[in-house]
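Please find the structures below.
Only the coordinates and a few stated rules stand behind these numbers; no lab work does. Keep in mind that this is a model prediction, so the values were computed, not measured. Cβ atoms are built from the backbone, for glycine too; each structure is taken alone.
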Structure P
């Protein structure tokens with residue numbers, strides 16, 4: 001089987017020659033492995049694309065997740081200067097904005113945010129985007145989408161993969177955009193004080209994300225990941241999940257699946273109380289399933305409960321497990337995960353969340369070794 005065939009088989013809940021392996025890289029880990037300019041890796045499509053292709057090859061993964069898209073090919077024309085230091089690069093733009101790009105972490109944007117996030121009526125009337133022109137990568141960290149080159153990187157990676165391995169795009173949950181627009185604290189308070197107004201915002205954002213997802217479906221990718229990091233038990237209850245997350249992610253998931261593309265949800269942290277609820281959205285699979293102490297999922301229990309509902313991608317602890325200096329213990333833990341996973345169709349070995357920047361390369365290589373030996 002090719003890597004692509006293996007991944008599609010797993011996402012279809014079919015039997016394959018071995019368990020696929022495909023983990024999510026953090027920006028910091030990728031920078032540490034590639035030794036490239038952090039500003040170019042963030043802003044330049046070709047540098048980012050070539051890095052993704054190289055890392056897939058280095059670690060023997062069965063697929064690539066393309067988390068950033070819409071790179072501006074003329075980004076350097078808007079620069080005033082790039083100041084290179086030992087551990088970071090300071091990017092100064094013509095308009096005065098400053099972005100710090102560390103060589104082992106996400107960029108830090110420095111701009112004045114004077115928006116009154118407590119005024120939800122003003123948000124609805126004046127601040128809702130008419131098109132989706134950015135990705136809310138993290139709090140106060142937008143990645144701006146160039147409309148004319150929105151999906152170039154996906155099309156190029158699909159072409160260069162030549163059907164050998166699986167390519168996944170990524171969109172962000174409406175709930176995440178909502179919190180980005182309102183601010184996390186005010187946004188959660190608004191859910192209590194103004195639930196109907198919150199739903200108006202979520203419905204508007206959902207329409208834009210669905211349009212983007214359907215465009216992605218035409219690029220040749222196999223699957224779309226829905227990044228939904230703030231929908232776990234640490235932020236909202238199962239009841240609020242049903243009200244403010246589920247119906248909006250469901251609208252997107254069903255539209256994507258009608259196109260014959262797999263779609264899966266990534267939610268960090270504690271999700272044991274909403275595993276089955278998440279699949280009510282119509283998704284094909286689920287990612288993360290963080291074990292304790294990061295989350296509260298026990299893999300064996302989750303696989304039993306989710307049997308036949310969709311594929312499971314996880315759940316090697318990126319900190320307690322994959323940063324373990326004891327190689328024998330690490331191998332044994334990976335073996336246990338693989339042994340549990342191979343009893344169920346539709347298991348994909350992955351880190352529970354992103355690979356931490358300081359993770360030893362040798363430990364990640366053991367993931368491929370584990371599926372080759374025991375999977």
Structure Q
């Protein structure tokens with residue numbers, strides 16, 4: 001059986017690895033990260049970054065389960081490929097005590113036996129003096145098997161492992177699918193490539209191949225990077241990843257100091273105050289080329305100065321990405337026909353658990369368990 005995976009992102013690369021390691025003849029179709037966003041006319045992905053939070057803590061048991069399944073395989077993947085992408089610095093989730101969001105996190109932590117500490121405002125101030133918390137805050141600190149991943153390097157590790165297992169690669173953009181009784185052809189740059197089955201792990205670009213067959217809300221997101229000097233790096237040594245669960249339902253996330261390719265060391269904050277819907281593929285491309293929202297960047301800088309009042313920032317810069325949401329905020333991983341399956345809808349949570357989502361996508365494609 002000749003298989004294809006479309007989408008060279010976090011889920012697609014993971015699905016390709018799992019299929020190749022299970023002995024399937026699989027080809028990954030997708031493109032590399034563009035050198036210049038502003039002039040790039042192809043597809044983009046949201047893993048072009050150095051930091052994503054990873055954790056077992058969540059308000060929803062499904063997301064906790066798939067995340068912990070992925071995290072359990074990180075070190076093996078690193079060792080097999082010589083590519084380090086995971087930093088186990090812990091994750092702190094905090095919100096108003098007695099409210100539903102933080103109570104749901106605590107409930108999942110207890111029901112799944114996740115190692116965690118419960119901390120009130122005074123304990124939080126002692127343990128994390130660089131953060132500011134209101135007096136009614138409850139913190140749930142996941143001490144192990146949590147922290148952050150480098151999504152660029154994680155995809156690199158998946159691709160190395162997939163190649164070592166015999167996967168094939170086509171550098172190009174899938175422009176269309178043509179399903180027939182004897183197989184399915186994929187148009188890549190005007191050439192038709194023939195397969196028995198195809199998995200789409202196409203994120204914000206799913207509409208370009210499937211139209212509205214899989215309903216997704218694609219949101220424009222802006223993240224802010226705050227570069228700091230060596231003294232600040234020392235002061236913040238040991239800082240965990242952090243998610244605030246706010247009363248208005250927002251959940252801004254903050255990553256500790258991370259080295260970026262330009263040599264700067266930055267904290268990263270994400271959490272747009274409003275959802276900006278991207279209606280079609282052209283909107284998604286235009287958004288990536290725009291460089292992000294300056295007004296959201298200003299909002300995020302104000303937010304980090306409230307959270308970390310003593311933070312000394314050298315420079316602030318912004319970057320664009322997108323998130324793909326489903327109506328029930330769970331991923332869509334299933335066969336659409338006998339030859340086409342999808343694994344899409346990360347709902348803003350898909351990076352850390354992409355290895356398991358990719359494995360589940362592989363199962364949906366071949367119709368049987370993929371280990």
Structure R
């Protein structure tokens with residue numbers, strides 16, 4: 001992948017190419033940003049730029065053997081590590097597989113998405129169902145160390161891209177600490193994280209962070225105009241609604257929503273739980289908590305983040321700031337009606353309850369207990385007005 005194929009992020013591209021051109025390549029870098037901002041795609045384009053012998057004008061050539069192999073994710077000196085798992089694994093069973101065994105699926109995911117895909121889309125590709133999520137195991141960390149003991153095959157550098165390092169457990173993280181701090185000559189680590197706050201401090205302290213910001217409306221407009229070419233006002237509004245996220249923009253542009261569309265599911269759960277809270281129906285609230293407790297932790301986290309977004313938008317409507325709202329369709333219609341119940345008295349406590357639930361889910365709290373407490377707590381807060 002060349003930098004010219006990356007949507008926006010011109011400042012980040014200049015920063016990365018300037019470092020390579022001046023022979024100042026940090027051996028361990030941490031790219032932090034949402035999947036829809038292009039963090040993973042930037043990491044691969046950066047690796048291609050590093051390996052390309054004919055780079056010019058701030059980009060790799062795209063035609064040399066190194067570029068062609070990296071474009072196919074098949075370069076012998078470019079290694080990938082990403083979270084994996086398998087259905088049917090017994091409780092406590094050690095996952096013996098490593099990322100290499102899933103490279104065909106990884107390449108397929110890359111081709112289908114152009115390098116822009118979310119953790120949940122990858123877990124769906126692995127067919128993990130609603131309850132499993134991918135992890136990077138201690139066995140995988142051993143494989144990282146083993147791979148990097150060998151000399152580079154055809155390039156000056158060996159590059160290791162670790163996607164979602166926050167899915168490593170403590171054992172895996174501790175095993176790669178030494179090689180991350182003192183890698184062999186010519187070894188480059190690029191960690192691509194959505195939740196760097198979940199990484200061990202000893203990991204982040206050994207890396208140079210490259211923060212990948214959300215895209216601008218101008219960055220996204222060309223994508224929109226390819227679909228909505230006859231209505232400039234609608235095109236710009238759609239780009240604005242995407243909130244700097246390519247994946248959200250793709251969802252907005254989709255002609256038909258998939259029945260498994262996660263954001264629609266999250267909205268339906270938000271609407272359901274808020275109606276139950278308004279009516280103070282405790283037993284149905286506990287049934288709701290039982291249902292969402294069956295989701296994977298990644299799905300639960302995404303749902304809570306959507307709840308936070310919708311509450312903030314409802315508060316903006318309550319404050320008569322509809323012109324800066326990022327809602328449309330059913331979301332907008334419901335939040336218009338719900339807005340009178342979200343005001344200065346309860347918006348902060350409601351957001352605090354979501355953040356507490358998120359923290360507990362991230363710390364592997366019992367989801368049935370977490371969501372039962374969450375539902376009953378917000379029921380009191382919604383009824384405060």
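Assign the value 53, calculated as percent of Cα pairs over 18 Å apart, for residues 104-191 alone, to the correct structure from P, Q, R.
Comparing all candidates, it corresponds to R.
helix-only ellipticity at 222 nm (-39500 (n - 2.57) for each DSSP H run of 4 or more, over all residues; to 500) computed as -15500: which structure among P, Q, R? Among P, Q, R, the structure yielding -15500 for helix-only ellipticity at 222 nm (-39500 (n - 2.57) for each DSSP H run of 4 or more, over all residues; to 500) is R.
For the structures shown (P, Q, R), distance in nm of label points 7 Å out along Cα→Cβ at positions 288 and 320 is largest in R.
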